[in-house]
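FYI, it's all coordinate maths here, none of it is from the lab. Not measured: the values here are computed from a predicted model. Cβ atoms are built from the backbone, for glycine too; each structure is taken alone.
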Structure I
Amino acid sequence: RETADYMGMVATAINALLLESFLRKRGQRVAMFSPLPIGGLIPPYSRNLAMEALEEGKVLLLPGGTGNPHFSTDTAAAIRAIELRCEVLMKGTKVDGVYEADPREVPGARRFSRLSYEEFLRRGLKVMDDTAVLLCSRYGLPILVFDLSEPDGLKKALTEEGSGTIIS
């Protein structure tokens, strides 16, 4: 299990390097840090350096999860969003929000526009792991679940009211 988790962390670094290249080619300033630094490519994560990058208006990429096996990237995102005092945790995924059942398996499954943390956990919904939702609940950090696989999915989530599901 541990080896597979580390492989997943390395995969997030590869994806982040690709995203960094894409953003830089479009003139965006980017900073990237990881708990699993890659010499010459990705420096070690530091909350202070990450805060400075945000204050300078840079897009912040934080691959590598927590750097520890047995923790999901959802949990890592919640931890970083809390410590960096983000206003919302945006969970990009393959569906356009949280459903009462998997819409690929249950046609006609209802999508929630809003859910409380408690209802999400009580229903045992699986689009995001419970540890991440519990952390966000404890610190009052809202979560927006949106479809990242859709063209302009991120733009739509940022600009269109009613896009995705808000968990708060």
Structure II
Amino acid sequence: MTTTETPERQEPALDADELSMLVGWLEYHRETLALKCAGLTDEQLRTASMPPSGLTLMGLMRHMSEVEQHWFSNVFGGEQSGPHYYTDEDPDGDFHPGPEDTFEEALATWRGEIAKARAHAEGHTLDDLSAGTSRGGQHFNLRWVYTHMIEEYARHNGHADLLREGVDGTTGD
């Protein structure tokens, strides 16, 4: 099956307040990842196209589902949600989709975690602190969570750009 979703991606505002700017950049990077995956088959999305790395586009999407859940639901929101893909036996399971795994499922999980992330952030200021803490017992403010998520997506979108080029030659934003 070929992915049919073509995400809409908006450029972040140039003159917004800090919260709107951070949300805008996070949304931009979220949709960039979706664009990198658009129009490919499940097999292509499971292809490790940049040896020796085993990284795949589907693996990146699954990983970002885990990252969204961890930072927004578990850390900021204080939930105790278990992982979608990794286990104690395979702590990198999010990066290892099997032949039976579909992008449709990975995309739905990712979109679901983004919806939860937005709900957890809704109504909070950037200075509001997380319900959960670091291993050292420190709380994170929402500003830190947004900044970290932008960094996480930016790094992995660079990987996605190279992986997509390796799969079918497509380059660019």
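Annotations
- Top of I, II by distance in nm of label points 7 Å out along Cα→Cβ at positions 31 and 119, largest first: I
- Of the structures I, II, the one that 30, 30, 21 was derived from, the read-out being Cα extents along the principal axes in Å, for residues 39-94 alone: I
- Looking across I, II, the calculation of Cα extents along the principal axes in Å, for residues 63-126 alone that yields 38, 24, 21 traces back to I.
- Value 4.2, calculated as distance in nm of label points 7 Å out along Cα→Cβ at positions 87 and 143, assigned to which of I, II: II
- For 20 (relative contact order in percent (Cα under 8 Å, 6 or more apart), calculated) the corresponding structure among I, II: I
- Structure responsible for 4.2, with distance in nm of label points 7 Å out along Cα→Cβ at positions 47 and 151 calculated and labels I, II on offer: I
- Among I, II, which structure scores highest (criterion: mean count of other Cβ atoms within 10 Å over residues 23-30): II
- Computed -16000 for helix-only ellipticity at 222 nm (-39500 (n - 2.57) for each DSSP H run of 4 or more, over all residues; to 500) - originating structure among I, II: II
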